[in-house]
Structure I
Amino acid sequence: MKIYQSLVLLFVLTCTQILQSQNSLGFTFPATNAERNQKCSYFTNAFRQKPKEVGFGIKREGNNLYFTTNNKKWFTALFKKSGDGIAIDVVSKSRYKCENELDASQIKGTVLPAVFAQKLLRGFKKVTGTNSFRTLVGSVPAALAKEELEFNILFLNNKALCRYQTTYNLDSYGWDLLDMGVYLDSLTYKDKSINTSDKFITKYKTLKFVIPFQKNKYDYSSEDIKPLYDSLRLTDFNIKKINIKAYASIEGSLKRNIELQEKRANSIVKSLQTFQKPNIVTEISSSENWVEFLNDISKTKYKSFKTLPKQTIKNKVVGEVSKDLEKYLQKHRKAVVILELERKDKYKNMSKEKLVATFNDLVLKENIEEALVVQNSIFEKLKRESSPDLLNTLNVPKQRKFVPILNKNSIYKYILNLSYAKIAFDELKKIEKLDPKNRNIKYNLIVVKFIIWKNNWEKIEANSFKQEILKLKSYGIKQHLIDRMLVNFHIVKAEKDMRARKYDEKDASVEFIIDTYENFNLSNYDYLSLAQFLTYYANTDEATEVLDEKVKTITIDEDLLFYYLNLTIVDEYAVDSQNYRTIMLNAIEMNRDRFCKLFNSSLEDGVTFQLLENKYLRATYCENCTK
């Protein structure tokens, strides 16, 4: 889902503009602050007290423009007088061409005739299949129909302009549940990047490390890599996938730097492949290390470089300057390597039918330990299917000693397909009777119950469910896992309270999440989800704070970095901060096209091209996005 966040721009026009507008548009512009305060006090107070959950924006369909909102009642109460209404300023991206000089006018485009209260309110209709309403407020002028456009809103109180509003586009979502994991042989997560303080043995794990590069060296042999490989102790694992982000120091030719880094990365992959037969899937990306360069020069005599264009900096970092900075540059040449490891499977080449027969034979002989190993191999075969039918061919007696096997069979149905959550829950309730204090069963029951509650498949009383979660501690479940579940509890509760318009209760759940998420480890996906969740509930400042520290590192996840830019690039105070250029250059080096798309129209998956009113953002855009 997408919502429109708003950036308010209030202004006073010149007398000439006032007279022109009065003559042609049917509304006036307060000429002084005193006049504005007199004419606009009601509107000003109404918007100041507007619930943050009330959203609105402009939607284009063909050449028709609609004012849309998720709360018709609030706007019905706002437009009280016959002279209250809306006008639209149609703004073209052509205004912001790099070769153009921006004029100082606050009206940025073509203002359409105003639509006043009676017509505006009479036109409101519910949008089929949604919770939103819309009303027609104008049409795109024929001369602008083929241009990239945005639509600013002029709010009128008694035929006086009281509020000029630019809307920008920000992706936001109801937060998915945190991956709580399930107990198979041990606690196992779908998200393999999650770290816990428990030393669980899982089928997958990831390793992350940094390899420094010597200047101009790119050929890394097996002998170079073997000490590193030996230190990983991969006796029971194969490398399934390797992701290498190679960084060059900023001096020298960009083309040469990228070529050198790619050679280095490919050399590392080739060397690692010599230690195992299964092919390693590889992902390689290369960029210049502007982030650490700009950070490192901040406290040196070269700190003034931070404000210069990139090519100017490159021209200066030569000769004696390059030698002087080498103590920093040598640390900037490196690769961040992430290995995704998979536990070796001795039954990997056995057919499904043979696996089932072997499993049933081991169960008959009560060799539970080896039966669990074969069961894992069966699960691997099932990963490419959506049906758990094969599990129904496993013959497991309903006895306490076989509970570990029975638990895995039932919970794996949920892992395979969420739609089996209710079936898994009913089976686990029966298994629970065989071993009433089994923590793995208790934990898995709660995990599956979340899906049932979230999807309203069964009536579940919230407070009773919360008590079940808290009681897990008495069965030996660690507090950080319970905290993770409690955050999930409030994710679901916030969504249900929002739908019921219980805003105070929804806010209490959001506050709990903000106060609690630091109690346990979060993956990159978790951080992104948390920021999106907070934005969805209009807690943009808190969402920014969640990501503040993460975005200052060169190893920041790309999606996290760009979501942070989405949140902050409309804030002129954030943009003016000393570190913001470093953050933007990191994004440009990581994915230039994605950065440049931030400046597309808010209706074309950009944030807003009106960001280019900011001279600093305009200079960055023109330097990096117009070549």
Structure II
Amino acid sequence: MDNEQRKRIWQRFMEDGTLDPRLPPLVARSWQECRCRGVDPWRRSSTTADPGKWQQILQRSRLLLQTAGPIMQSVHEIIRDSHFLLALTDEKGYVLSTIGDDAILARSENILFRRGSVWRNDQVGTNAPGIALEYNQPVQLIGAEHYCADQHGWTCSAAPIHGVDGAVIGSLDLSGSAGAAHPHTLALVVACAFSIERTLISYHQSHFMRAAANGIRESILLLNDKLELRWANATAQRELGLSQARLAGLDFHQVMPQVDWDMTDDAHRHAPLYIDDLRVVLPGNVRRFSATISQTADATGRTYTVILRRQEHLFRSVNRVSGNQAAYTFGDIYAADPLMKQVIDRARQYARYDGSVLIEGESGTGKELFAQAIHSGSSRADGPFVAVNCASLPRDLMESELFGYEKGAFTGALREGNPGKFELADHGTLFLDEIGEMPIEFQAKLLRAVETLRIRRIGGKEEKKLDVRVIAATNRHLEQEVGRGAFRGDLYYRLNVLRLDIPPLRQRPGDIACCTDRFLARFNKRYPSRQRHLAPDAMPALLAYDWPGNVRELQNALERAFYTSSGPAITASDFHLPSSQHDALSPSSPLSPESPAEAASYERAECLHYLEEARGCVEQAASAMGVSRATFYRLCRHYGIVPKQIRRQFH
């Protein structure tokens, strides 16, 4: 069900109270209750706690805020570019905390979604936090599933948070633009709410932890006041790779050098100490966790409780929300020409191995499509697919983007450091698009990372071993670039283990008819009231043209003809192709998409075209263009395109 259908369902309910059976049951139930309660779907007053009551709410929710805050911050620091807003409420719907970039925070002010405001269904109409609290169930609302009209531009995913006795004590919400809705968003919120609940349980039941801790996923260490191990649960021994006896012989001042143990001793400090990115230095090994450290004192002395959580679980959820996944398989590659079928067969064979792949081909031949298909057909299919456009990375940020950085590595660095693309791609595939644009001064560092699969963050002291497959792509002839000194030969040979040359469309005429038929069928399905077919003179004209922009140009030309043709038959003249090959762009022409200026102009125009056709919806535009959502966002940033501005034109 798309947003337009939701709007029609909402309008009909507002007109005559009719509930569409496609409406989720929880939403339908809440709409009916909002109507009975007299909630105005068009106008509502702001309900905000007065200063005295607000202080009482904060005091009552102190532990929930302390527990949820670091988890929310960890998620936001990694998905900050996705323009989503994280919010925490108490059990009565008061917004306790919000985290987001300036743009999303400013937008949330338009609907009064801020600290101190109350977001119950009876106050602001059907909304995700309100449903999670009232019905004690996780829920995702998209667009017009909200009861009040001013929330129709939003998608919200919320999950209830339970206290140690099972009662609902609050909710966690992740909100953003309705066009950015994704089912994995709800899964991430549920996982984070669960993590908050587990931390609360650990905090409240530290004295009973020995009996129950061996069955949970977190590593738990109990240290005495000399920072010597008193006890470690089974998870800690497994994750750290050391028995309890060996852990007992370690000095945890050296094992956890980042921890300011004096802060935990502060008698005036009641809250636990949270560290999002903790280095745990073990004999011959360094591992990273997020940590919660608290201290208690009894007749036997002071006890430090250290809870460690693996970062890989968080990275996996973040990759799903950020779109770092492959969307295409070999079944999505249209091919009828024998030459192209040979290329697909070779790519299928490459998918069975882990060697580096170098894909060369002109712009528009579908290099990222092949990269995603190789990933989807490999044993890494369940892992992340992280795409990096090397041409769009600023030179001074290239190392930090790929390798990450430690706390305080440079001015402007995040407080707890940040993982790079290599780390996010662990156990998956890293796709380096436009590798030919990589500055030569950085290529030596990239070579070492690709060769050893070990990276060191900026400001870091140790290397991290990764399990990453590297696929690189370029529209340049890298061997020629090596010959003229513009690309390192050693990096070229390291990447060129498994080579894939995608032939241009002019060399595989059998695919012109195949792709045309598939694209036309797709457009006819998308616009059933505007059915089109090719006139007898159309296909000969398509076959006679050289297609310097390859499949991408063919798709654009057909789509343009589909929209502008005066009748049901698309004729040769509807394509507006050059009358002779001398008029067409050729690979050697100064205006060919092979030249950087023309390629950039062509690619920018293409991004704008697909965004406008999708009414500003990035996910639909990326799908139509044949790239991942993450890659489309990178292209938009590179060319200064703001999808949000285009969405406003249609709302």
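What follows draws every value from the coordinates through simple rules; no lab data is involved. Nothing here was measured: the structure is a model prediction, and the numbers come from that model. Cβ atoms are built from the backbone, for glycine too; each structure is taken alone.
Looking at structures I, II, which one was distance in nm of label points 7 Å out along Cα→Cβ at positions 80 and 120 calculated from, given that it came out as 3.6?
Clearly, the read-out refers to II.
Given a value of 9 for relative contact order in percent (Cα under 8 Å, 6 or more apart), calculated from one of I, II, which structure does it belong to?
Source structure for this number: II.
Out of I, II, choose the structure whose coordinates give FRET efficiency 1/(1 + (r/R0)^6) of positions 472 and 528 (r between Cβ atoms, R0 = 41 Å, to 0.05) equal to 0.50 when calculated. Spell out each step's value before the answer.
Values: I: 0.90; II: 0.50.
Going label by label, the one that fits is II.
Who wins on mean count of other Cβ atoms within 10 Å over residues 272-279 among I, II, i.e. which is largest?
II
Out of I, II, which one gives 1.9 for distance in nm of label points 7 Å out along Cα→Cβ at positions 288 and 432 as computed from the coordinates?
Only structure II yields this read-out.
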